[in-house]
Structure formats: structure tokens, C-alpha cells
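Structures for review follow.
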Structure P
Amino acid sequence: MAAGFTAGAILGRLLTDLLSWRSAFFINIPIAVFVLILAPKLLTESARGNKTKLDVPGAVTVIFSPLLLVFGLTRKGLD
């Protein structure tokens, strides 16, 4: 993850220095085309008999934890 973050920062800097900041909006187009071409070839369909259940407590935790963290930090800043 750290390597991806560093490479993204370096490549983003090169992209904006060589072209312009507006070019960052168009970099996703070739990536999307590449993914759309390769995805059907590389991804296989999973077995239909294996249905997984939705982890409701986990989903609620993932949604509300950052919300409550930001709320707490902003309320602390108001005091």
C-alpha cells in the first residue's frame, strides 16, 4: 500500500508537471478501457450455490465509525 501511495504521488506530480492539472481527469479513461477489455478474460464466475450473508453489524460499524469520529473531532473543536 505504501508503494502504491508513493508511486501515485510521484506519477501524479509528473503528470501535472509535464501536462497540466486538467490531465488528471483524463487518466482514468485509458485505465477504464484496459480494465473493461481484460476483466472478462481474467475474472471467472463464482459458484452459484455459495451465497454469502450480508454482515449487517460490520457494515454499520464501517459506515458509522468514521462518521462518529469526524463528529466527535468537530464537536471538540467547537468547545
Structure Q
Amino acid sequence: MKKIINKTVKLDLIGIDGNAHAILGVFRRQALREGWTMDEVEQVLNEAKSSNYDHLLAAILNHCEVEDEPFIDEDYED
């Protein structure tokens, strides 16, 4: 899927309510926190809402970037 805006937000949807409205809301809040304009946010949201639930997820995920947390093996001893 082509990106609507050439930007991403730092957002991991794991643990977020799978309801479409919840996903759209958390994306909107994070994008605005990261300095996106309302027009940019609305373009992505409109594309996400233009089809079915799978399309909504793909459109939102296409504009999300998950920061990798380093793996820490708590059982390893030096």
C-alpha cells in the first residue's frame, strides 16, 4: 500500500483496542503530538476509512513505526 503522507508516527498498536474508532483515535492523537498538521492526519484517516477494516489497519500501520526495544536476557549472568 502506498503511503498517503511520507511520514510515520512512533506507535505500536499491540495492546490497543482493536475497535476501528479506537485505532483511528490513537493514531490521530499520536500524529498530532508528533507535529503533524490536521490536514495530514485527516488525509491518512480518510484513506483508512475509505474501505473495509483490513484496509483501515493497513493504512494506519503503513504510517506507524515501532521503535525496537533492546532485548534483555534477564536469565543471563556475567
Structure R
Amino acid sequence: MTVGNVVLVPGRLADLVAALPHVLDHESRHASQWLRWGGLPFLPAYLLGAGWSLLRTGDRAAGNPFERAAGLADGGYSEPPR
């Protein structure tokens, strides 16, 4: 999870990067989104995107425009089923 330009990870960062080598690229894109949205307004916008995605795809990330723009595969997410 990214808040501003701080990336919060469960466990050790090295373990996460080993499992998902492009996760820092993905999170960096979220940091840029945070900046473009002016900081805190990004949070409700992201949550709205996650809710929309959950309704449409059954997954909070697959249809979330912020996750899609950050690169689903880089974040360890799958494309939604067609």
C-alpha cells in the first residue's frame, strides 16, 4: 500500500520484491497518482474505484482504474474475466 511516497509492506520488502519484482514500479505509479490527486483526495477516489471494481468484477483491484493505471500484473493482480 502506498500513502504519498511511502510504501507500506507486510513483512520484509526483499521478500515482496522477490515474489513480485515489479511491485515497486507499481507502487511508484500510485505515488504519482497520489500527487496528481493532491494528496488526501486520492484516498476516497481510490476507494470509490475499488468499490466500482468490486461491483463490476467481484474483485477490488481488477476493474479499479487506479490499479489498472498502475499496472495490474506489476501489483500482482489478475485481469478481470471477460
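FYI, it's all coordinate maths here, none of it is from the lab. Given the structure is predicted, the values throughout are model-derived calculations rather than measurements.
For this structure, a couple of remarks:
- At a computed -0.57, -0.63, -1.35, -1.53 (log10 I(q)/I(0) by the Debye sum over Cα atoms at q = 0.16, 0.17, 0.26, 0.28 Å⁻¹), which of P, Q, R: Q
- Among P, Q, R, structure where helix-only ellipticity at 222 nm (-39500 (n - 2.57) for each DSSP H run of 4 or more, over all residues; to 500) as derived comes to -13500: Q
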